[in-house]
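A.B. asks: Once you scroll down, you'll see the structures, which are given as C-alpha cells.
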Structure P
Amino acid sequence: MKIAIVCYPTFGGSGVVATELGLELARRGHEIHFITYSQPVRLALLNPNVFYHEVNVPEYALFHYQPYELALSSKLVDMVKLYKIELLHVHYAIPHAYAGYMAKQMLKDEGIDIPMVTTLHGTDITLVGSHPFYKSAVTFSINQSDYVTSVSESLKQDTLKLFTIKKNIEVIPNFIELNKNIKDDSNPCRRSVMATENQQIITHISNFRKVKRIPDVIEVFYKIQQKLDAKLMMVGDGPEKEKAELLCEELGISHKVIFFGNSNEVDRILSYTDLFLLPSETESFGLAALEAMAWEVPVISSNSGGLPEVNFDGVSGYLSNVGDTDDMAEKAISILQSKENLSKFRKNAFEVAKKFDISNILPLYESLYKRAIEQKKS
C-alpha cells in the first residue's frame, strides 16, 4: 500500500506514534509518505520505502496568520497525484483532518476518490476541539473521515460526549517497540552519571504543561526521598519547568533533581530508572508510562483518562486519585523499599507492556487500511 501520514513533527506522543507507525509499515514493505511542515523528530530516512515531503507556507503581508491548512491540503493533492498514494492517515482532527477533507474534495474533482483515516490523540478533542471556536470544524472533520480511531476507550467516550459523532470510532491503542529495548553496557552513558550505586532513580517525562501536574511530581519525590535515598530525573521542557526548578530550591532538594530538557536519551534514562511518576490531571492514553513499562519500570500514576487502560493497578504499578500526593508517595515507597517487591513489579510492568508491542497493534492498522481502500474500490 501507498500511504500518506500527516502528523505534528514534535517530541509529543502523537508525533512519535505516527512516525514509529510509518517506519514499521515501511519495514513491512508499504510505501510511506510523511507530509508535514518539518521532518518528524524520530524519522529515519534510511529506508527506500520512506519519503518526507515538507509543507512550505509562503509568507504574505496580507495574512496575519499564515494559512497552513491551505498549504497542507494543496501539498496532499500534489503528492497523491505524483506518487499515486492510496490512503491518507491523518493524526489529530485539527488541522489535519480538516486539511485532509479539503484535499479529498479537490481530488474528487479530478476523478480520484481517496480514503482518509483520522486518529484522535487527545488534546485535539479535549482541549482544542472542545473550544467553541473549533467545535463545529472538529465535528465536521471527524464525520467526514472514512474511518476514525482513538488511542483509548476513554478518549472515544470523551469524543462521543463532546461532539455529535455519526461515525463509528475504533479503539486502536498506542504502542511501543519492545525489540529495541536492549541495554548497551558499552555505552558511555552509565547509571553513575545520574545517581550513586545505592540511590534509586525516579523519572518523569512530559511536555511540562499544567495538565501534567509537575508540582505533584516534585511533591511526591520530596516525600519519597525523606524515606529512601533517591534521585529524580525530569525529562522534557515546557511552561512549568522553571516553576518546578524553583520549587526544588524551596524544598532544598535541587541537588537530588536533574532537569534534562528535551532529550534524545530517553531510552537510556529509562533503562536505569527504578520508578516512573505520571500524576497527570488526565491522559488520553499515557504513552510515557507505557514506554517506561517497556523498560521494566513500574509506574505510579493518576487514575484519570486512559491511564487505567495502560497502568494496571497493583500489577504494573499503582493508580491514585488526581492530586493525592500522599497516596502516590506511600505506594511508591512500598514498591521501592523491597528489592523483591521492586523486582516483581518490574516483571509485571514488562508483561503488561507486551500487550502493546507494535507487532500486536500494527496489524490492526493494516486491516483498517485494507478495508478503507477496498471500500473505495467497490
Structure Q
Amino acid sequence: MINEVFIYDCLRVPSGKKGGIYKNILSESLSSFLINKLLERNHKAKSIVNELLLANSIGTMGNMARYAALGSGLGESVLSSTIDLQCGGAYQAIKQGGALISADRSDALIVGGMESNSLMPTRIYNTNDPRYQDGDHIKVASFSPGNEIDLKAAAENLALKYDLSKQEMLHWTLRSHQKASEFIGSDLYSKFILPFNNSDEQLLRKDLTLEKLERLQTEHLIDRTNSADYHDGAGLVLLGSEGAFDSRPLARVVDVQIVGVKTSLAPEGCISGVEVLLKKNKLKIDDIDLFEVNESFACKPLAFMKHFKVSEEVVNILGGNLAFGHPFAASGVLNLINLLSALKLRRKKYGLVSAGAAGGFGCAILIENID
C-alpha cells in the first residue's frame, strides 16, 4: 500500500542579510527554535516524529541536522540527517521524507533546510588538491567539475535565451517587494513566519521604487537589482500520513520531481522540473491554479511565464525571494509557505512550486490545498 503524504504544519523565521540580524546565530539554532515551535503547535509530534531531514549548503562540518535535533526538544532517539543539494536542498528533504511516509516507513517527519551565509566557514583547498591556488580562500563552491560557469553567467544565459530585458527584470523586482509588503501584514503571514528574538524581514523594502532600482543598476544584464543576495534563515515542514495528527492537514503533497539539467542553464531547472512533473502526472499547465517560482534571479519567473504562457496574476502573488530572501537550503520552504498561503488566500486547489538549483537541477513540488 502506498500512503498519501500531507503537510500538517510549516514554519520559517524571517530572513536576514549576510552579516545582519543573525550574524552571531547558528543556523541550527534557528532550526531548533522552529522544531520546538512545531512540537508546541502539534501535540502528537514529539511522540510520532521519528526522523529529521534538514538541508544545508555552506555550514560547518558534521551532521548539522543532528545539532538542531539535540538543541531542541525532539529527543536523542530521533534519526537526523543533513542533505546538500544547494538551493534545491529543501525539495530533496521533502522528497525523501515523503517517500518514507509513502513506503510506510514513517508516520511523521520534520523536513526542511537552514543556512547561514554570515557564519560560512573560511576554507582553503588542501595543497595536494589540483584546485589549490596559493592559499586563496574558497568563496563559492564548485557546482560542476572545473566550475566552468557561475550562476550569474547561467542566469544571463537564461535571460538571453528567453529574450528578457533589463527593464522587465527591474519591474519584476519592484513588484516582488510591493506584493511582499502587502502580504507581511496578513494573518497568514504571522501564522507561518515566526520571529526569532524579535527578528523581522531584513530584505524587504517597502519604499522601493523603479527610480531607485534604475540608479542601482549596472551595465550588466544580471546584477544586484535583479538577483538575490546572500541570506540567513531556516524553514521546516511537518509531514505526516493520513490521520497521523488530530488536526486537519493544510495540504496534500501530490508529487515531487527533481531532475538534472545543464549547469550552464541551471536556472532553467525551474521549467524543466515542472515539465517532468506534469508529464508524470498527466497534467497540463492549465490544471494548476497558482505557481511559486524561486526568485534567486528575476529572470527565472519571467522565463517560466514565457515558456508556459501563464499570467503574472498567478505567479508569486505574495512576493518572492527578491523581497523575502534566498537562504539557499531553506529557500524551498520559504517558497512553499508563500504558495500555501496564496492557495488559502484565493481558495484555490492546486499549487506548484519550482526552482532551478545550483549544480544543474530542476525541482518541482505539486500540492493540493485542503480547506
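A.B. asks: Given a value of 2.2 for distance in nm of label points 7 Å out along Cα→Cβ at positions 280 and 336, point me to the structure among P, Q it was derived from.
C.D. replies: Going through each structure in turn, the value belongs to P.
A.B. asks: Of structures P, Q, which gives 19.1 when mean count of other Cβ atoms within 10 Å over residues 96-103 is computed from the coordinates? Could you put the intermediate results ahead of the total?
C.D. replies: On the way: P: 25.8; Q: 19.1.
Considering all the candidates, the number was obtained from Q.
A.B. asks: If distance in nm of label points 7 Å out along Cα→Cβ at positions 120 and 272 is computed to be 4.1, which of P, Q is the source?
C.D. replies: Going through each structure in turn, the value belongs to P.
A.B. asks: Looking at distance in nm of label points 7 Å out along Cα→Cβ at positions 80 and 320, point out which structure of P, Q has the largest value. Please report the intermediate quantities before stating the final value.
C.D. replies: On the way: P: 4.9; Q: 3.3.
Comparing P, Q by distance in nm of label points 7 Å out along Cα→Cβ at positions 80 and 320, the maximum is at P.
A.B. asks: Please state which of the structures P, Q yields 0.95 when Rg/Rh (Cα atoms, Kirkwood Rh) is computed from it. Each step should come with its number before you reach the end.
C.D. replies: Numbers: P: 0.99; Q: 0.95.
Value 0.95 for Rg/Rh (Cα atoms, Kirkwood Rh) corresponds to Q out of P, Q.
A.B. asks: Work out mean count of other Cβ atoms within 10 Å over residues 104-111 for each of structures P, Q, then name the structure with the largest result.
C.D. replies: For this comparison of mean count of other Cβ atoms within 10 Å over residues 104-111, the top structure is Q.
A.B. asks: Ok, one more. From which structure (P, Q) was distance in nm of label points 7 Å out along Cα→Cβ at positions 8 and 264 calculated, if the value obtained is 4.8?
C.D. replies: Q
A.B. asks: From which structure (P, Q) was helix-only ellipticity at 222 nm (-39500 (n - 2.57) for each DSSP H run of 4 or more, over all residues; to 500) calculated, if the value obtained is -10000? Working shown, then result.
C.D. replies: On the way: P: -12500; Q: -10000.
Answer for the origin of the read-out: Q.
A.B. asks: With distance in nm of label points 7 Å out along Cα→Cβ at positions 232 and 328 computed per structure, which member of P, Q shows the largest figure?
C.D. replies: Answer by largest value of distance in nm of label points 7 Å out along Cα→Cβ at positions 232 and 328: Q.
A.B. asks: Work out relative contact order in percent (Cα under 8 Å, 6 or more apart) for each of structures P, Q, then name the structure with the largest result. Intermediate values should be presented prior to the final figure.
C.D. replies: Details: P: 13; Q: 28.
Once relative contact order in percent (Cα under 8 Å, 6 or more apart) is tallied for P, Q, the winner is Q.
Each value in this text was obtained by applying a stated rule to the coordinates, not by laboratory testing. The structure presented is a predicted model; accordingly, all values stated were derived computationally and were not measured. Cβ atoms are built from the backbone, for glycine too; each structure is taken alone.
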